Each structure stands twice: as structure tokens, then as C-alpha cells.
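Q: Each in C-alpha cells, the structures are laid out below.
What follows is calculated from the coordinates using simple rules that are stated; it is not laboratory data. Everything quoted here is computed from the prediction, not taken from an experiment. Cβ atoms are built from the backbone, for glycine too; each structure is taken alone.
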Structure P
Amino acid sequence: MILNSIYALIATLCFGVLLNTRGKKLIFYSIGGGLTWFLYLFCFSYIHISMILSYFLSSMFGAIYSEIMARVLKTPVTTFIIGVLIPLVPGSGMYNTMLETVQGNIDKSINTGINTIIIAATIAVGIFSVSSISKSIVLFKQKIKKIK
């Protein structure tokens, strides 16, 4: 599990280099990817919750991490969201869906495709939830400042 998280960290680091992320942003970018993947593996393997809930919790963690690091390093949140959630992207599901389609296994293709879409939607809902709450907190703080 730790070795897989290190692999995710390295993959995120390489992805960050491709996106021209520089300096300490790149370091925190990669650490976030490794931590997000670690949380997914921990939830799925050791806590034994469903795969979808594991993806949801880890995407929420990644979004929270991105919001915090974006504020600390004074950079846009999307810079971190993209990198931190790269390990969670269901690329293998997309590949297997196309493979099954090309091989003519339509039933397996549909099952894999639906599962992949559910995972992608779960990740999106996790990001949206954290982003909405974060935006609400910022707006609430601004209204409090106006009142004072």
C-alpha cells in the first residue's frame, strides 16, 4: 500500500512536470497525489468500505487538501485539484471499456463503462461538495466583515 502510494506520488510528480508546475508547488502537488491514493487504498483495503465510497472520501480529501494548499501557496485551486486527483482518474476503466467493445464483449463493455462513469461522477461530486462548502465559507466571512 505504501509502495503504491509512492508510485502515485512519482506519477503525480511527472504529471506536474508535464504541466510546468514549478518549485514547492510541485512538491506539494505530488505529496497530495500520493496522500489521496493512500487514502483510497486504505479505505478500500483496510476499512473495507465500498469502492465508490472510497473514491468519494479520497476525492473529498484531495479537494480539501487542494483548497488548503492553494491558500497557503497563494495559487489557484485548480492547479492542485488537477494533480492531486490524477491518481484517482479511472483510466483503466476507460481502457477496459474500449478493449471489451473492440473485442465484441458488449455486456462486459457496458458493465465496465457504467462502473467507470459512476467512479468519475463520484469524484466530481466529491470535488463539487468541498468546493461549494469552501465557497460558502469564504462568502460568509466576507459578509461578516461587511457587517463589522
Structure Q
Amino acid sequence: MQLKDALAAVLRGARAHQGLDYEDLAGATHRTYVGKLEQARANATLEKLDEIADYLGLDLLTMVTLAIAAQGEELPSEALQRTALRVREFEMSGGWQLVEEQFNDGKLIKRSQGKPKQPLNAEYIRALKAQGLDRKTIAETLGIARTTVQKYWNT
């Protein structure tokens, strides 16, 4: 099942659970948009889903958990337990620290446009070149474009 189908089911069920009509969600979004979401004909942004969840007396995490559970045909409490385990693993392996490093004084640090640079590419390319590998083989070995290998070939 697609995630937007699962979300549609969650929106319908949550709205019915609260005894609300489309018009009751007008503070969060237009009723035709709610209709499109409930028919799985539109995708919601996280911000919009957060607003809708609030009007339904829920929060964003609950809405997403319910949708994931519906998609995976499991109980929401099981989906949340599985997620809690993965979050703990992410924290323990240093992933959360890397997320926190993306902010400075509560604001997202700007990064340059385009694909993030891979500073180790030049080093890896030089090392493989020293081993006698050609450009094509290096590109395949590192899983990068030949143009990237060419860029660092003579550095």
C-alpha cells in the first residue's frame, strides 16, 4: 500500500473519530484539499500535516505513526516501538549528533548549493591511481562518475 493511501485512511478515520466534517478543518486547510488528501490524490507537506493533525486533536508524530502502521498492517503501538528502537540506535551510533551539528543558535546552517562535496574522493582516486587502476575502473570501484575521476586525476 502506498503511504498516501494509508494517510488518506488515517485522515478519514481521525476525522470520523472526532465527528468532524471537511468544513471543520477549514482552519487548517481548504476543504477541497482535505478531500484530495482523503482520496489519496494529493501529498501533504509536513507543515500542513502538522496543522491538520492539530485540528484533529493529534500531533504530527501520531499522524505519521498511524499512517506507517496502516501501511505496514501493524498496530500503531508496534510501529512506535519499532521506531523508538531505531531512534535509539540512531542516537547511539552518533547520527543525532550529526543532526545537531546542522544548527547554529537554533538556525539551520546554510550550505552551498548543489551536491555536497566529497572531500575523500580526491584522496581515494589518487590512491587507486597509484595502484595502477585506470579511470573507468576507479569510477566503477568508487561508484562515482568518470567526470569526477577526471576532475581529480591530475591533482
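Q: Can you spot which of P, Q the value 7.6 was calculated from, given it is mean count of other Cβ atoms within 10 Å over residues 103-110?
A: It was calculated from structure Q.
Q: Given a value of 10.2 for mean count of other Cβ atoms within 10 Å over residues 95-102, point me to the structure among P, Q it was derived from.
A: Working: P: 15.0; Q: 10.2.
Derived from the structure labelled Q.
Q: Quick check: -28500 is what I get for helix-only ellipticity at 222 nm (-39500 (n - 2.57) for each DSSP H run of 4 or more, over all residues; to 500), calculated from one of P, Q. Which structure matches?
A: P
Q: Thinking of P, Q, which structure, once relative contact order in percent (Cα under 8 Å, 6 or more apart) is computed, gives back 17?
A: Q
Q: Taking Cα extents along the principal axes in Å from the coordinates of each of P, Q, which one would give 65, 33, 30?
A: Only one of P, Q returns 65, 33, 30 for Cα extents along the principal axes in Å, namely P.
Q: So, one more: Consider the structures P, Q: one of them gives 16.9 for mean count of other Cβ atoms within 10 Å over residues 31-38 as calculated from the coordinates. Say which.
A: Answer by label: Q.
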